[in-house]
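Dropping the structures in below, format is structure tokens.
Read the figures in this text as sums done on the coordinates, not as results from a lab. None of the values given here were measured: they were computed from a predicted structure. Cβ atoms are built from the backbone, for glycine too; each structure is taken alone.
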Structure 1
Amino acid sequence: SGFIPSSVASVCIEGCDTDISIMQFTDKLFIVVSQYKKLGTLVLVTKDVANCDNTQKLVYTTKVLFGNDEAEVHAAAKHVAMTIKTSKTVLLSLALKKFSPTIVRSIAAAVASELGTFNSPVHQNPCNT
């Protein structure tokens, strides 16, 4: 008890060192993606279901809690949430040198890959060393 599953990685995206840190709480994922070694714009991403034409579609709502409230931040946050496919609310910190579709896709893939490490034994039982 008291152990918060977490994961930290550093990846190179478009020639830029990018740090990824993920903490899994009961109802939220806290994800930090930084190319500046510090927190960036903080975005809350929630998932809702919209009923359209007798079908249900996932809708992601983003809200900037702190930092730059810009369209590219919202788009990047939604793309990360859509890629990782979590049922939890996502709290995402983004500190990127630049935004581009290629960079955002690479970041989303890296975050999804890092989330996959949570199934490893080290995250299931912190006493195994």
Structure 2
Amino acid sequence: MVVTPKIAPSMLSSDFANLASEAHRMFNLGADWLHMDIMVEAENPVEMVLVMTVEPGFGGQKFMPEMMDKVRILRMKYPSLDIEVDGGLGPSTIDMAASAGANCIVAGSSVFGAPEPAQVISLLRNSVEKAQQTFIQ
């Protein structure tokens, strides 16, 4: 089973005073999901694993490439699991995350701060789709 790319702009980087319009805007620009920074205790089997690629807490941080080993291990062990990466993701880091096996991309600053957010969403999706081809073979 092949996992599909899912692009999830992080609402942590949105304009909180206009949350509803920001959410609609991201969906209209092609986002699959919206990432809400909420943590809960899970007692059920997981459908997705999130690997933080920054120190949790605030947006705009630098991507931590050393977290890609975790993504690679998860992808090898669980080929049909959605693996989400969150933090520092954008045009300059997406290929690293996608080639490691991440298929769910949380991007805040790089999407909300872009002059053309739709182009960034498309670029992120295309990178994941391209990387997924290597996992099929």
Structure 3
Amino acid sequence: LEVGDVVETGADSTAIIAFADGSRVLLGENAQLELDRLGEYRRTGMVDTRLKLERGRLETRVEPAVGSGSRFEVWTPPAVSSVRGTDLRVGLDEAGERSATEVLTGNVRVAARSTARSVGAGMGTVTLQGSAPLPPRPLLDP
């Protein structure tokens, strides 16, 4: 896969994408994901990854960042989730106006409308198009 490629899944299907640094993304059914930026700097081990979730849900397992310049971001129309060594889920409603970020391990920075929220393990936030992320709340038990 290359920068600019779009991965789509249909009903009752999923896709797993593995990245050079060992990070992985599980794309849920009826989802669409664009690989917007895929940079790897072998000399330093840093990565620069930006994924755009256009539809559906994804789960990530992101390897811990090497160096302060490493980035792994999941963009949705309402918000950007910046990840550093984290397991998380990001979902987008069918209208593309409501994004939910759920952090399983680690910490994620969710930003929209000049407001950023730090979301820790076991917490989640919702962002509506044109609004700041809501304060993090505990995830429901499975």
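Can you say which of 1, 2, 3 returns 46, 28, 26 when Cα extents along the principal axes in Å, for residues 15-86 alone is computed? Before the final figure, lay out each step's value.
Values: 1: 46, 28, 26; 2: 40, 28, 26; 3: 37, 23, 19.
It must be structure 1, since only it matches.
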*When relative contact order in percent (Cα under 8 Å, 6 or more apart) is calculated for each of the structures 1, 2, 3, which structure yields the highest value?*
2
*Computed -11000 for helix-only ellipticity at 222 nm (-39500 (n - 2.57) for each DSSP H run of 4 or more, over all residues; to 500) - originating structure among 1, 2, 3*: 2
*Here distance in nm of label points 7 Å out along Cα→Cβ at positions 23 and 63 has been calculated and equals 1.1, so which of 1, 2, 3 was it run on?*
3
